[in-house]
Structure I
Amino acid sequence: MAAASLVHFTTAQVQPVKPGSTESKVKVYTTADNSDYRLTQTATLEFSETGQPFETEICVFVDPSRTFQTFLGIGGAITDASAETFYKLPEKRQKEILNAYFNPKEGIGYSLLRTNMNSCDFSSGSYTYVTEGDADLKSFSVDVDKKFKIPMIKQAMAAAGGTLPLYISPWSPPAWMKDNNNMLQGGKLKPEFYKSWANYYVKYINSIEKEGVPVWGLSIQNEPMAKQRWESCIYTAEEERDFLKKFLGPTLKNAGLSDKNVIVWDHNRDLIYQRAQTYFSDPEVAKYAWGIGFHWYEDWSGGLPVFENVRRVHEAFPDENILFTEGCAESFDANRYSFWGLGEEYGRSMIHDFNNGAVGWTDWNILLDEFGGPNHVGNFCFAPMHGNTKTGELTLTNSYYYIGHFSKFIRPGAKRIIASPSRSQLIATAFVNTDGSVVVVVMNESNQPTEYKLWVNGKTVPVTSLPHSIATLVF
C-alpha cells in the first residue's frame, strides 16, 4: 500500500475490535511513516507484573480509575463540495467511501456529522433557501440540498447503522438580512431580522427532518469573528449571547425543538475563554446552550496552537460541553498528498483537545475533488480523502488513518481516563469504553524510535513507538 495514494481502495488492514473482550492481552494498531503500516495490527502483547518503574525507563502511565468527560463522537462535515464530489464518482467508489468512513467494523466508524445551512466557501456558488426580501420565509425550500447533500447524509447515516448525530452551521444569513447586503465579507445581521433569522433555523431543521435527516444540534454561526472573502457574518460575544437568549433559544423552544443542542462560538481557540466567560456567566444562556465549539486556525500567523485555552474553559465552566467543530490543512497542493505532517497535525490536536476537556472532534470536509474543492472563492484545502472526478480514483492522505486511530476505537459514551507519558517525545490520551475496553493512543513525532512501557496498576507491556507514528493500544 502506498503511503498516501490508494487507487483500489480497501480497508482490509483495519482490524475490528472484539467488543466486550476481557482478555489481558494488549492489541497494538500502528500507522507509521516510511512503512506500510496504516491502522495495521502490529503486535499482541501481554501484561506482566513489574511494580515501580526505574527513572531511566520511559513509561506511559494509564489510570482507568480516574474518569473525566463523556465522549460524544468523532466525525466530519458533509458539505456541498463533499456531496458534489461524491456523486461525480462511480457508484463503486461511493460505497467504498461510505464504508471507509462510517462502518465501525470495516472502516473507521465516524459517529458525528456536520453540514452547512445556506452556502459556505465549499459550495459551487452562494445560495439561500428563500427569495429576496422574504422575511416571512414563505418561499423557504431546501430543494438545492436535495440534489447532493441530503442524499449523501442519508447514505452516511445508513452506513453508520442508522443513526448519526448531525449538527448544522450557517456561514451567513441571506444578503438582504445583513448590513453590508452581501453574504460574503463579514457584515452583521440587522436587528430587524433577528426574529426572521431565528425562524430560519427552525424552517431548515423541520425541512431536512421531513426529508429523513434527523438533526442533533446546531451552531449559531460559523466563525463569528472572521470577515472572510467567502460567506461570513460577525457577532460580538454579547451579540451572539443576546441573539441566543432573546431570539434563537425561545424560537426553538416555541417550535418544539428545545431538544436540539445549541453550540456557541464555533471559532478558534484564541478567543474561546473570553467568549465562554461572556456566554456562560449569564444564567439565561444556560437555558439554551449545550456547549461551546472551537476550531484550530488560531496558528495562521505562525504561532503555536493555544491548546490550554480549552482547558481554561473546562476549568472555569466544568458543566459545559466543549466540542472541536472544524479543522483542516489549508493551501491545497496535490504534490503534498504524502506529506506526513498532515496526519500529525490531526493527532497532535486530538490528543491535546481531548486531554483538555473536549467531548468530541469534527473534521472539516470528509471528501474533496482533485483540486481541493469545489470552492467558489478558490479557498482550496485538504481532506482525508480526495476523489478524482475524471478518473474515479481515490487518494487518501495519512490524516484519514490518524483520525481513525481515535474514531475506530473510542466509541460514543466512553469516558476519558488518565494517560501520562514520562518523556516529552510521546504524547497520549486514553478512554475506557462502555464495554470496559481501554483505548490508549500514543503518538511519536520524533525522528527516533522510542521504547516504552504501558503501565497500568503495576503491570506493564513493552512497546516500541516508531518514528513519526501513531499507535492505538486496546485491552
Structure II
Amino acid sequence: MQDIFIPIIYLFSAVLFILGLRQLSHPRTAPKGNTTAAIGMLLAVTATLLNNQILDFQTIFIGIVIGSAIGAVLAKRVEMTSMPQLVALFNGFGGSASLLVAAAEFYKGEPLLVFTLATIILSVLIGAITFSGSLVAFSKLQGIMRGAPIKFSGQHSFNGLLTGVVVLLAVYAVLDPAQASNAVLAIIVIALLLGILFVIPIGGADMPVVISMLNSFSGLAACSTGFVIQNDALIISGSLVGASGIILTDIMCKGMNRTIWNVLFAGVGYDAEASPLEVDPMKTVKSYEPGDTVVIFENAKQIIIVPGYGLAVAQAQYMVHELQELLEGKGVIVKYAIHPVAGRMPGHMNVLLAEANVPYDSLYDLDQINPEFEETDVTLVIGANDVVNPAARHDTNSPIFGMPILDVDKSQTVFVLKRSMNPGFAGIENELFYNDNTIMIFGDAKDTVSKLVSELK
C-alpha cells in the first residue's frame, strides 16, 4: 500500500505546486497561491514522513520546531527594505540543504549507480555555488561588502580554470567510484569558491537578476537531489523553481536591455569612492520646497507616481498611499508606473506598495504606462534614477543606452524626490534633473511626502 499511497500524495502535492505557482502570477490571487502551495508542501512532507525509511522522528520534529521559530521571528522582524537580503539567504539555505543531503547520501558508503553518483556531483556542485553565491549577494545588499563590482586581473580565466578542474574531477569520480571520495570533497570546496567569484564582480543594482538566477539554481539543486534520494515531489518542485527562476531572470534582463552574460561578466556598476562623479558646473537644477508645489498638484488632472529604491529606504510607501487617497478625493487620477528592475529584487516595488494597501489596479508596468506620460500633468519620481534617465534613448556612449525607461520627461511637470544629486547605479548624470520641466525636491522622501500631504490638506 505504501508503494501506491505515497506516490499518489506526491502527485497531488505536485498539482498543488503548479496551481499555486499559477496563482502567484497575479497580485490578486497571490495570497491564495501561497496557501495552495503551502498545502501542497504539507502533503509532500506528510508523504515523506510516512515513508518507512524515515525512522528518527524525534530529530525531524526538533528541526521543524527550530525552523518554524526562526521563520516566525524573521517574518515579524525583517523590514521590507531588507526583504531582498532575506530572499538571498533563503536561496542560500536551499542550496546548502541540497548540498548536505546529496553529500550525506554519498558518504553513507553504500554502492552507487553511475547515474546516482552523477546526480550527487551535480547536486553538490549547484548547491555549493548557490550557497556561497547567495551569501555574497546578501553581504552586498546588507552593506557588509561594497555593492560595486569587485574585479581582479585574469578573473574570468581563473574562473574558467576552476570550472575545468571541476569537470575533470567529476569525470574522474564517475569513472572510478571507488576513489571518488576525495574528488567529491574537492568539487564541494571549489564550487564554494566559484560561488563567491561568480557574484563579487556583479554590481549591487544587478542583484535582482542575481537573486532570480540563484533562486533558479536552488531549484535545480533540489531537483538533482530529488533524483539522488528518488523523491518525486522534490524533483517536481525543484524543476518548477528552476524553470520559473530562469524565466524571471530573462524578464529582468530584458528590462535592462542586457544579456545575462553581460550582467554576469561585464562588471557594470558604479564605485563612488574609486571614481567620484564629475558634475558640469554650468548645469543647474530647479529646486522647490514641498509647499511650493501644492498649486501644481491641486490643478493636475492626472498624476503618475514612479517609485524607486529610495522610496523603500525611506519607508515612504504609507505616506505615498495617503497622498494618493488625498489627491483622488480632489478628483485627480493617480497611477503608479512600475519599472521591471526598480528596487533590489524582482517585484520589489509591487510588494512594497501592496504592504501599504495600494490598490493593484493603480499599478501599471512600463509598456502600459509609457503612452500616458505625454498626457500627464504631473509625474512624481520618488527615489528612482537610471530607470527614468532619457540618456538611455539617445546617448550611444551611455552604459544604459538601449535600456527601456519610463518616459517621465514627456510629462508636463516632473517632480523628483531625492536626498542629493548623487548618481544611480550606472554612475552617470541623469539628464532628467536638468530639464526645463523638472523640479527637484531634496530631502527624505517620507518627510517630503508628509509635508506635501499636510499642505494639500
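Values for this structure:
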read-out	value
At a computed -19000 (helix-only ellipticity at 222 nm (-39500 (n - 2.57) for each DSSP H run of 4 or more, over all residues; to 500)), which of I, II	II
Structure with the greatest value (metric distance in nm of label points 7 Å out along Cα→Cβ at positions 415 and 439, set I, II)	I
For P(r) over Cα pairs in 5 Å bins from 0, in percent, for residues 191-262 alone computed as 4, 17, 21, 20, 18, 11, 6, 2, 0, the structure of I, II it came from	II
Of the structures I, II, the one that 14.1 was derived from, the read-out being mean count of other Cβ atoms within 10 Å over residues 63-70	I
Answer label among I, II for the case where relative contact order in percent (Cα under 8 Å, 6 or more apart), calculated from the coordinates, equals 24	I
Highest-scoring label, criterion being FRET efficiency 1/(1 + (r/R0)^6) of positions 319 and 447 (r between Cβ atoms, R0 = 41 Å, to 0.05), among I, II	II
Comparison of I, II by distance in nm of label points 7 Å out along Cα→Cβ at positions 199 and 255 - largest value held by	II
Parent structure of the calculated result 3.3, given that distance in nm of label points 7 Å out along Cα→Cβ at positions 79 and 159 is the read-out and I, II the choices	II
Answer label among I, II for the case where semi-axes √(5λ) of the Cα gyration tensor in Å, calculated from the coordinates, equals 46, 27, 17	II
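We did not get these values from a lab; they are worked out from the coordinates using the rules stated. Source: prediction; values computed, not measured. Cβ atoms are built from the backbone, for glycine too; each structure is taken alone.
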